[in-house]
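**Q** Multiple structures are listed underneath, in structure tokens.
Since every read-out is calculated from the coordinates, none of them should be taken as a lab result. Owing to the predicted nature of the structure, the values given are computational and were not obtained by experimental measurement. Cβ atoms are built from the backbone, for glycine too; each structure is taken alone.
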Structure P
Amino acid sequence: MCREMGRTSNADERLMTAALDLMWEESYGAVSIDDICKRAGVKKGSFYYFYESKSALAVAALERMALAQKAVWDRQFSPTTPPLDRIRARCEFTYQKQRELKAKHGKVLGCPLCSLGSEICTQDDRIRDKIREICSLNMKYWESTIRDAQSEGLIAPGDAAAKARCVFAYYEGLITQARIYNDAELLRNLSDLVLAHLHAKEPHSAVA
């Protein structure tokens, strides 16, 4: 927070929100600092008080998003929930979120990390590294869930980390397809597809 025109300002938070929303709705390259300031209701001079560049703002916005996402992941992937139900919860949340985005924006927006990462990863090391960091954190949740499912005989033994990377790529690929086809209904049975990809067994059919 800072003092702007004699009052407490949350301009930095508004800038982060505006930047992330615009980059997700459009693209990093298509969005200017002027666009971000206009969406945030912040003067351009104030932008440079907080951030040296659009890249620095993008990294800060991604860090803020990661904190919010971690709270969601902690809930969805809670160890107190049966492992296959954790995957179902994540997939159902994703489907419903993309439906909401389609209703609001008229288009499926997909995953902000993959959209931004695929666009900018060869051009900006700081943004690339931050996206890698967040994706790696997310995959840890998948890996832990897979390990728990393996211990219950619901998923075949093997390298849980490798399985997590593979299923994360599959999951993100399906979300990207929904964005390309602008069809959230491609994700309606996302949990079934992901569990089938893992060759997961229901608890009653698992080998003891």
Structure Q
Amino acid sequence: MFKGFETDSLTVPSCEKHNSQKSGLDQAVVAASLISLEPYSLRFHSDVRRAIEEGKSSVERAKRKAYSAQLISDLPGLPTTSYLAEDIIPWIRQLVAGFIYNATNHFDATIQWDKVEPWSPAWLPFPYRISQKEFIQLKLALYPRVTKWENFRWVDGWSSHPRPYPKNIFRFQLYIEPKKAFFRFVFYEQIIWYVEVSPSRKTLKLLKKKVGI
């Protein structure tokens, strides 16, 4: 996914259908992320600026699935944001499933993936244009939920080995309760996704072992 960086990959078993679907969406997700970050590239770490530059070719290839458009309808002249022509929610679910399998080396049939609802304060459904007032209201409505999740006692997850992803490009964290596991994914320092899953006790035990808690 992250071109321009010498990293190894985390791999898990997958059927041909889902592997092909996800690989096609990978580039669209990267492109949408870079489109939204490019206007502010000077604010970021050099790794992120490098990713934006290296990813320009991905944006061109993925422009049918990821494109820029105005978000706030009544404030012309603002930098455009990015949209995905496909739903990112299944992609995030597959990402979580991959990390769980990578940690446990087994498929947990107790997880009801269709009920897992990833969410992000940086994501709006496609297509979406709102007024400035609606945007502020949306941010205020999300604030308590973001505050609650950010106050979890997160522990760092793992990455590829021996050459991990740069933490400025991608990292994730875990918070584990007796019956639930929470994931916090951070892309390019800026884009955060949260996911809650209810795995089996065996899976929770193996996840805790993986992160040393």
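**Q** The value 2.1 for distance in nm of label points 7 Å out along Cα→Cβ at positions 48 and 80 was derived from one model only; which of P, Q is it?
**A** Q
**Q** 1.4 is what came out when distance in nm of label points 7 Å out along Cα→Cβ at positions 160 and 200 was calculated for one structure; which of P, Q is it?
**A** On the way: P: 1.4; Q: 3.0.
Structure of origin is P.
**Q** Another question, if that's okay. Match the computed value -12500 of helix-only ellipticity at 222 nm (-39500 (n - 2.57) for each DSSP H run of 4 or more, over all residues; to 500) to one of the structures P, Q, and report its label.
**A** Values: P: -22500; Q: -12500.
Label of the source structure: Q.
**Q** Further question: I have 21.5 for mean count of other Cβ atoms within 10 Å over residues 32-39, calculated from one of the structures P, Q. Which structure is it? Numbers along the way, then the final one.
**A** Numbers: P: 16.2; Q: 21.5.
Computed on structure Q.
**Q** Which of P, Q yields 16.9 for mean count of other Cβ atoms within 10 Å over residues 128-135, as computed?
**A** P
**Q** Just checking, which of P, Q has the largest value of Kirkwood radius over Cα pairs in Å, for residues 88-135 alone?
**A** Numbers: P: 12.0; Q: 13.0.
Between P, Q, the highest calculated value is found for Q.
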